[in-house]
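For reference, the structures are reproduced in the following blocks.
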Structure I
């Protein structure tokens, strides 16, 4: 169990999220990629921490999620697990299955999902896709690993979708999304992310599907919401899609703090007396010139 420093908090489970849906309680989900951020968002009260394959864009410098490997996801998930365990430890931990880790077949998918749990410390995995991946969802769940689905704008299929565009805007595509949501739920997924779809469609699906629906760019009527932590903190001035609200301007704060540090270093204002150590009874060794006439300052010219 998690190490607790205050009143004991029970780690949330998939049963809690079903109860929250039934009670009309909203679910707050956010990404994290390292131990420090995991500890901070957990302490702030989030219900679910997602180690997203968005790590490829937010942390690794890629322009999509596609290059992210299973080993990288395990690495970041394990770091987040440690951060949660050293903090409040209340949040439920989900890890994305990266591109190529489940598309080749159910056997490979089950093996990789189990690695994310055993090595990464995840309590559930998330994968993209609808009816075409229902058997994969079913097999992973049968192996004992809870699965969160993901429909709508699915970043791993960005080339197939023709870019990062809103999905389900016409009747045929809306009906397909509903059918996919039902297929994923019937296969045993315990929750489903809907990304970048019309709010009206998301509301309809949320009312028709019995599992919790988590929205991102899908309106307010889903059972919960998820955002990439870098987006909600305002860490990237050059990226702000329509569905993102900046709840902080941490990027600007970091810039100002580092700028102040650089200025104080160059002006010899840092470290000041309060950041320095002294030895009151220290005897200093005095270097003397050798018989050869070498300088007492090592490296100085003779």
Structure II
């Protein structure tokens, strides 16, 4: 029995949905961008995006995360109008067609408001609601919010990131953002935290966070881990961009053993299968 898998009941309020996190779940990645690091351009067209979302739902995703702006290292920003054009039609159709929480990966309050109005149940923000107006937008809704740590911003975050103690600094930042959200009226039951693997962190920083993830999970908020297809896999294994599945699965399972309740993944089916195997160690198979 692994203590991180049997950590007790946990529920996440996501608008009209309540997500059961007693057993870890998968957030399926749906990039509707031309330039995302892994699958840019594949799901820009609405029919392709919807088909991919339905495929991930069928494979066992618990959440679909729609992103209209790449946050890969060096990515150029996208203006509000273009992000709205990419994201909102997908959200509107998805909430009609799948019975899962739809998350929107954005930092712009204007996009948050439009996504919530379109039926989104969660906001996934790499800036942790630090943009002016973002925290008020979420506070006025009932959606869940994922608060992520990032050192710097996407265009420059991988230029020599440094920490005295990466876990302590990430944990202190996330504690501060959680407190700020609660002060603004966002219930703790709507909050998720993400240490931001690869966002202003070296491979060594990522590995240290992974080794000590249980310390972050001990604070009580569900932890989301986004390690799928990250470049650290190439650096650790020597594999090319198209050969990251094995590394992605290994990292996701290490995160779960460290207490993560949500893993963000491009390859939903294999990740769901891996979770079932890992949770079977605890006699919980058949429940996910």
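Below is a table of values for the structure above.
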item	result
Among I, II, which structure scores highest (criterion: percent of Cα pairs over 12 Å apart, for residues 174-221 alone)	II
Value 91, 39, 39, calculated as Cα extents along the principal axes in Å, assigned to which of I, II	I
Given 1.9 for distance in nm of label points 7 Å out along Cα→Cβ at positions 22 and 206, calculated: source structure among I, II	I
Per relative contact order in percent (Cα under 8 Å, 6 or more apart), the highest-valued of structures I, II	II
Structures I, II, by distance in nm of label points 7 Å out along Cα→Cβ at positions 150 and 270: label with the highest value	I
Winner on distance in nm of label points 7 Å out along Cα→Cβ at positions 30 and 78 once structures I, II are ranked, highest first	I
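Readers should treat all values here as calculations from the given coordinates under stated rules, not as data from a laboratory. Note that the coordinates shown come from a computational prediction; the quantities given were computed from them, not determined experimentally. Cβ atoms are built from the backbone, for glycine too; each structure is taken alone.
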